[in-house]
Structure I
Amino acid sequence: NLSGKFSFINGDLQSEPLTASWFNQPLNVDFSTKEGAKAYQVAVNLNGNWQPAKTGVLPEAVNEALSGSVAWDGKVGIDLPYHAGATYNVELNGDLNNVSSHLPSPLAKPAGEPLAVNVKVDGNLNSFELTGQAGADNHFNSRWLLGQKLTLDRAIWAADSKTLPPLPEQSGVELNMPPMNGAEWLAL
């Protein structure tokens, strides 16, 4: 569901603000394309103010534990070289200030408490790295492989960290987090 207008001059496209619905939420989009000397380039800007509990993708128990909305914005860049493979980058930014979470610790959070979130993706047709931070002290780093199915190759989440942690040397997931009550999480 997308509505709006765009125009083109030769191979270059330019949109006006477009509106859409994605994951049952309103989405604002604009885009442009450019035929460069070495690659066809696509730039997309996105933003929304979403209610996580109403996206239709979270388990019901998680939906019941969440309320509020998150304003976010993002940028997507795609390079389609004329003689090489495609590359892309994505950056999403938001603040969970207006979200209340009654999930078990460490994801419990009252509305009105700021929690800035930044997510970046850099990839190609074979893999991508997804990195980011939640608040000032939680950083994550992961590598995903694109094959017959999407595969998490390796990842790390580090609480009480000031910088992006390096990926683990071997495949697997490493979590450096505060203590969690496993029974509370399993009850979900």
Structure II
Amino acid sequence: MPHTLFLLRHGETEWNREGKIQGSLDSPLTELGRLQATRQAGILARDLPRPDALGYYCSPLPRARETARIALGGVAPVVDPRLRELDCGAWEGLTPAERAGRDPDLVATCATDWDLYMNAPGGEGLTRLESRLRDFLSDIPGPAVIVAHKVVLTVIRGLLTNLPRPDWHRISAPQGAVIRVADGREETLS
């Protein structure tokens, strides 16, 4: 696996603001989301060691691609489908109230948003997501910048820091930040 990764979550979207699960669906960045990507651009400009020696990768979903366009300052990343967000099945596009109305028993048993994502009816689930992300990480030849999504970046960080799988739900994935992961440790750059 690569020595150093710089991880960027896409900026805030309309559905983030409305509390809807996006998963493999998409909604546009808000003005705040574009400002968050601009902030990430400043962090990268200040903190990237030898930007020309890094790989650049991005999810194919438009919210991540727009964030990459702003944050990477004209660098064209490799768009890799393995970086798309977790498919959340029947929960995609729904607010918390709509999810509770569709399956109140399942929602009641999910203590965290993480549980909701992983148990979404018809969704991808953690095992399949982890498999595709391990495959992606094994293909990265060196240090890289990755623009992706909350759950994707959470799993990548859990894998690279050797955090036990049951603790992954505790990893925060802030928008507008850059997380540097190197040698099993991570640091939020701001």
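Please treat every number below as a calculation from the coordinates, not as lab data. Since the structure is predicted, the reported quantities are computational estimates derived from the model, not experimental observations. Cβ atoms are built from the backbone, for glycine too; each structure is taken alone.
Which structure, out of I, II, was distance in nm of label points 7 Å out along Cα→Cβ at positions 113 and 153 calculated from, if the result is 3.6?
Source structure: I.
Supply the structure label, taken from I, II, corresponding to relative contact order in percent (Cα under 8 Å, 6 or more apart) with the calculated value 36.
Details: I: 11; II: 36.
Computing relative contact order in percent (Cα under 8 Å, 6 or more apart) on every structure in I, II gives 36 only for II.
Which one of I, II has Cα extents along the principal axes in Å, for residues 73-176 alone, as calculated from the coordinates, equal to 45, 31, 25? Walk me through the numbers before you get to the answer.
Details: I: 50, 32, 26; II: 45, 31, 25.
Of the structures listed, the value fits II.
With Rg/Rh (Cα atoms, Kirkwood Rh), for residues 41-128 alone as the yardstick, tell me which of I, II scores highest.
Across I, II, Rg/Rh (Cα atoms, Kirkwood Rh), for residues 41-128 alone peaks for II.
Which of I, II yields 33, 23, 14 for semi-axes √(5λ) of the Cα gyration tensor in Å, as computed?
Structure of origin is I.
For structures I, II, calculate distance in nm of label points 7 Å out along Cα→Cβ at positions 33 and 145 and state which one comes out highest.
I
To test your reading of the models, identify which of I, II gives -11500 for helix-only ellipticity at 222 nm (-39500 (n - 2.57) for each DSSP H run of 4 or more, over all residues; to 500) when calculated.
Going through each structure in turn, the value belongs to II.
Which structure, out of I, II, was distance in nm of label points 7 Å out along Cα→Cβ at positions 81 and 105 derived from, given a value of 3.6?
II
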